[in-house]
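What follows is calculated from the coordinates using simple rules that are stated; it is not laboratory data. Remember, predicted model here, so these are calculated numbers, not experimental data.
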Structure I
Amino acid sequence: MALENGEVSKELLDSQAHIWNHIFSFINSMALKCAVELQIPDIINRHGSPMLLSELVEALGLKHERTHFVYRLMRILVHSDFFVKQSANNDEEEGEGYLLAPASRLLIKDEPLNLRSYLLGVLDPMLLDPWQHMSEWFRNDDVTPFYTTYGRMFWDLTTHEPKLNELFNEAMASDARLVTSVILKHCRGVFEGLDSIVDVGGGTGTVAKAIVEGFPDIRCICFDLPHVVNGLVGSKNLSYVSGDMFQAIPKAHAILLKWILHDWNDEECMKILKKCKEAIPSRENGGKLIIIDMVVKAHEGDNELLKTQLFFDMIMLTFLTGRERSEDDWAKLFLDVGFSNYKITPILGLRSLIEVYP
């Protein structure tokens, strides 16, 4: 590999570049975080036409000396497909200006489905530190690298660290807005005929509010830990209930588990699923679980989607006790708990809608 006829081989150089790209891949994340903190997507969006570099620097309120550094930041973000360049001019200057690419529209504050909170939460130093302790964790007996870092489990620390609790709830709410917009548009049949539903681990109620707005006849309970829901005010068809899903879940026609089960190992999932089964009526009486979660390799052949699913699996390993599961993994869980059947609808990109029947 190293030498061929006294020359450095192409394989060696390609391998070096491959390693470098992985070493430095964090730069993409940090550059994007910087752009969001500077509100560059919002500034370019408000401009309404291709924005010259000089106009961007002025709008950012930066010193002229920073111009070339802004150019270099934007260059990598253009390369990463967050911005595009197009001919632009004003009364004094012409050249190439910046426009939003489709992905960066999800980083605009005024976009209802924006992912700004998710990005800023995941890239906060508090959530980046556990990755530094992964190799240490492999050699010790701690449950997760997160525990190795902070001496507490993730859920325990959210009750003691308001900043972490806020980061997590805002990130989940931003994701919930996007997911529910897709489900309520393309999968309305999942909710039709239900008179009540419990959103287990429903956070501050983003999903529950969307359900009762889209289906005024459904009574919805947002169920989560006391420090999450205490003080939140419901409405005619929406109520907030605090509790522990490992102990008991309020009874309803259906149970919703959005991005909950991947947080827990198989034994913990079985406990949750048993409590869900106790809370709903029989299949003949319309009882069911509605699960929104990943099914790994559900999009076999799309390497980018699979890579993102594997990223999430590593997040589960680092922060929590869970994992991302294949269809076989899900089927075993459902059957071991005593559910009769399930149906997977891969409509949510990385994630699927799974209906599970008693």
Structure II
Amino acid sequence: MNRDLFFAYPGDIETRTGGYGYDRRMIAALHDLGWNVEPISLGEGFPDPSMAQLANAGHILSELPDNALVLIDGLAFGIMDEWAAQESGRLKIVALVHHPLALETGLAPERRKALAARETKALAQARRVIVTSHATAAELAANYAVPTEKIAVAIPGMDPAPLSIAGGDPPLILSVGTLTHRKGHDVLIAALEKLRDLAWTCRIVGSKTLDPDVASALERQVARSSLGGRIELVGQIDDPRTEFSKADIFALASRYEGYGMVFAEALAQGLPIVGCATGAVPDVVPAGAGLLVPPDDPEAIAAALRRLLESPETRIAMADAAAIAGASLPSWRDTALVVSDALEAMP
């Protein structure tokens, strides 16, 4: 089989999010497996491009030769339904869906409905669909008319990492996630306000530039809380593994996750977890390794954190369970093998 692959993504592949991190690692790991991978940027604006930006992305892909195999990141592909309908007979299109666009937090009902309709039409043109979790696979089968036999689940890989040294005095709560509404940092901060009576510090690591309005609102929320000396909005860090290694608890109040790579990273470094039972998070975090509560519930997040802060024995037991679960996570080579097999089985 021809092992030439075009890997298309929106914007800048060096963007520090879990989705772009997955793309970077797939390109490298597929290359190591013998694929000739050519990365292609589809330009800026996604998932809300202007008409000109959308047309330019389509033009870039339409320049590919007949029968070219192209894997397209869903952040762009989900709204490229018209282009996909025009080119699916000429190109071998594979979609990579981190999570459906319509499940982004905060969308108006009309916008959500329109995105779901467009992504459904786009996915119908793909010969294979790669997803990063079993939860997303189930979502696409149930609500996006994607036959299960077209779906391959390639769970994100994990690099070996040192276990947390923990034992902070006061305990350090770590949260890692881009400062966007979906990541629920506002819920975490509201929960921390209910824990003034306990000793702790919190570092929230994540880019402030992808949604400056949310970042500014979080800064104001911290200022109003009078906890600015205990809560730090750190911003983006190129390698957050050093942050995990110094933390005692990992907490992220995401409103939805298509997978949640940072939860897997917390497991790999042996951190007890507080999160929300939404999307794929319950699939990633075993019951013994963390406490999962309903989304958008500061009281529940506060209660879970209080339990871990007040009971070092519980923290240690959950940290041990996390480390065991983390040791069983796939490597990036394992993930790339799933993708490679799916590509090789293309009709």
Structure III
Amino acid sequence: MARPDRPARGATIVDVAARAGVSSMTVSRVINGRSGVSAETRAAVEEAIKALAYTPNVAARNLVTSSELRIGVIYSNPSAAFMSEFLTGVFEEASARSARLMLVKGEGGRPPPTAAVEELVESGVSGVLLAPPLGEAPEVLRVLRGAGCIMAAVGAYQSPDTICVRIDDRAASYQMTRLLLDLGHRRLGFVLGNPDQAASAERMAGFYAAVRERGGVEVQVAQGDFTYMSGLAAAEQLLGAGDPPTAIFASNDDMAAAVVSVAHRRHLDVPAELTVVGFDDTTAALTLWPPLTTVHQPVRALAAEALGLLIAEIGANGRNSRVPREKILEHRIVERQSTGALKAPSR
């Protein structure tokens, strides 16, 4: 059954694809007279173009048919330090590969408007790179999948139609928690990340895996969302408890920095009276006092690797691609001055 026309604004290639029941890439092939499209599909696309009065964007059409490699980058992350590292990795890799970047930004970790994503597809990009958490944003993925876009995502977990590049969040969190336990801490606080992200659940799972291996560990958990402000609220909850933790593990550096700030406000010495650790190893870990013990996540390398794999997949053009669907890079624990052994109570 034909879908209704779209009168509210000029039809886009995404609208034509939806009406014809094909991908935007197929519509592009028909418009540009390329082979590899059946007569039946070509007729359906031409009917949709006529019904929607679609006029191809000449500039976009010229770009699609040129040899220029154009990559869409969709990003939105509440951590400015994380995004700085991510974009640096993307820019450096794009420069080395002579790729042109088309940037679309959301705000505060929220996806950009659907219309902005559709316009990116309409511009004729060769593929799309997604920064966390957008590799797990249903509304963004729906548009890109509908358009048949080649995708790569940093920090996302395995998806059949997306190249995912990440670290082993669970193993990293487990190792950090073991460090706290080896320092003698038995009252642990944990600040959760955004509940909508798989990495948050993995980091929590690693934390509890380490805790279960030791007896007599008391755990207090507070919900965060990877923002500094959520870290402040979580720290107040944990440190305001009747028997507060002696060590707090926050799921990213921004929230860990907030924990340190609240500790200072409460006149607690870090690490003599409270050990604090984070996750990511962004500049936030070095710009506070004391410098933060944290999990080093190679954000620049993750971004560069994802872009490289995306470009390789584009180059394969669907022909026996050997590009891995998932790539896990190494992490490491970086010990700085925010951690200390649990002191025996004074007599």
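Have a look at I, II, III and say which one yields 5, 20, 28, 23, 15, 7, 2, 0 for P(r) over Cα pairs in 10 Å bins from 0, in percent, as calculated. Working through the options, I get structure I. With mean projected area of the Cα convex hull in nm², for residues 193-248 alone coming out at 4.4, pick the structure among I, II, III it was computed from. Value 4.4 for mean projected area of the Cα convex hull in nm², for residues 193-248 alone corresponds to II out of I, II, III.
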